[in-house]
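Colleague: Scrolling down, you'll hit the structures one after another.
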Structure P
Amino acid sequence: MMIIETDIAIDYLRGKKSEINKKLNQLIDEGKDLRITQITLCELWYGIYRLKSREKQISEGKKLNKFTIDFPEILTLDDDSSKIYGKICAELDKNGQRVPQFDLLNASIAIKNKIRLITRDKRHYPRINALSEFNFLELWEE
């Protein structure tokens with residue numbers, strides 16, 4: 001099982017980064033169990049509703065609905081992932097290395113479930129991974 005992080009999902013939905021799409025399509029063709037989190041879904045809907053054109057919102061919303069149908073389950077926070085979030089967030093703050101909250105929430109879900117998280121974010125996720133007891137990170141190049 002693997003979690004597709006927001007930046008990878010956006011790339012896939014936009015179809016602009018052919019290397020990313022090729023890798024993701026390969027995982028799909030291999031029958032890999034891919035998931036997204038509720039956090040990523042929130043970020044994707046936010047991006048859609050920020051679009052100025054109502055027509056574009058509708059067409060992108062349809063794409064997103066079609067995309068999410070293929071996922072057997074959307075992973076959410078629970079008590080354990082919330083504790084992981086709090087612990088790592090406090091440690092990052094102590095070290096002056098705060099990361100965006102959505103990234104840390106996604107990472108907490110991956111860590112709790114011991115699932116690899118696929119992302120292109122080389123700036124924030126390595127900091128979180130360094131404080132994790134489980135190496136959840138899979139970095140992809142653009």
Structure Q
Amino acid sequence: MGELNVAEEVIDSSLITAEEILSYAEEEFEKAIKSKDVLLYRNALDKVFLSMIVAVNSYINRKLGITPKSHGERRSLLRKMDREDLRAVYSDVMRTLHDEAFYEGVYNPEEAKYAITLVKKMLKDFKKNLTDYV
């Protein structure tokens with residue numbers, strides 16, 4: 001029973017870390033939009049994606065005791081867990097924020113804002129359903 005409490009603390013800590021990264025990224029994103037700083041925009045959006053990775057890794061670890069090491073492994077494990085809904089969101093956000101914004105330099109604030117709302121919703125759901133998350 002003590003081990004579960006430690007595991008819950010680690011998960012809580014991971015979700016707090018994910019929220020902190022997201023908060024910092026949103027501040028950067030707003031500054032980037034106001035200043036039209038494309039480099040800051042790209043970095044901010046990759047941080048948003050990082051916050052999702054931290055949260056999804058935490059979720060998978062809590063359910064399977066595995067910490068994914070790659071995007072492909074994350075998607076595969078979500079499918080294995082019958083969480084195609086999370087897999088689809090993960091893939092969509094990865095494409096928008098990581099592939100397009102960060103790597104390709106696509107500047108599309110509206111799509112970015114939508115992806116940010118998806119990440120925020122995911123984190124909120126993970127926190128709200130922490131007991132289901134075990």
Structure R
Amino acid sequence: MKKKFTKAPKKLFDKFSSYFPYSTVDVVIIHRGSFLLAKRTILPYKNKWNLPGGVVFKTEKLSDAAKRVAKEELGLAVKVEKFLGVYENPIHSRHDISHVFLALIIKGKITPDFQSSQIKFFKKAPYDMVPYQKKMLRDASVAARKS
């Protein structure tokens with residue numbers, strides 16, 4: 001049975017960021033030597049290319065959060081191949097502590113949700129990408145070559 005998680009109301013979620021960092025996941029999805037990025041339609045980083053990612057829910061395992069994010073944001077079922085590490089992004093609007101995973105597509109047709117205007121595969125990081133995620137991609141490239 002699929003576990004259902006409760007999302008915090010937006011007002012409470014936004015207030016939380018004034019006091020605490022968010023525990024998040026980002027997913028580097030590799031397919032045929034390229035990686036998948038989404039162009040954001042929302043803040044932070046509106047109109048920037050970014051990795052699929054999101055907040056981890058209470059009682060949710062990190063790898064399960066990565067799979068959920070891929071499904072919710074892209075319509076894809078993925079297999080988590082490797083944990084890449086923890087990356088931190090403390091900015092004025094929020095502070096993310098991200099657990100990053102390398103994943104492969106199992107099945108599904110790419111269908112972006114409301115957070116993305118475009119989805120595209122890249123061989124290298126575009127100039128208009130979320131800055132701190134470029135390091136994630138460099139590390140993912142090294143890990144993928146070792147696999």
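Colleague: As an exercise: Cα extents along the principal axes in Å, calculated from one structure in P, Q, R, equals 51, 25, 22. Which structure is it? Intermediate results must be reported in sequence, preceding the final value.
Modeller: Working: P: 45, 36, 28; Q: 51, 25, 22; R: 41, 40, 28.
Only one of P, Q, R returns 51, 25, 22 for Cα extents along the principal axes in Å, namely Q.
Colleague: Same structure, new question: Output the label of whichever structure in P, Q, R has the greatest value of FRET efficiency 1/(1 + (r/R0)^6) of positions 47 and 63 (r between Cβ atoms, R0 = 25 Å, to 0.05).
Modeller: Working: P: 1.00; Q: 0.50; R: 0.25.
Top value of FRET efficiency 1/(1 + (r/R0)^6) of positions 47 and 63 (r between Cβ atoms, R0 = 25 Å, to 0.05) goes to structure P.
Colleague: Determine which structure produced the value -7000 for helix-only ellipticity at 222 nm (-39500 (n - 2.57) for each DSSP H run of 4 or more, over all residues; to 500), calculated from the coordinates; the candidates are P, Q, R. Working shown, then result.
Modeller: Numbers: P: -18500; Q: -26000; R: -7000.
It traces back to R.
Throughout, read-outs are computed from the coordinates displayed, never taken from laboratory work. Owing to the predicted nature of the structure, the values given are computational and were not obtained by experimental measurement. Cβ atoms are built from the backbone, for glycine too; each structure is taken alone.
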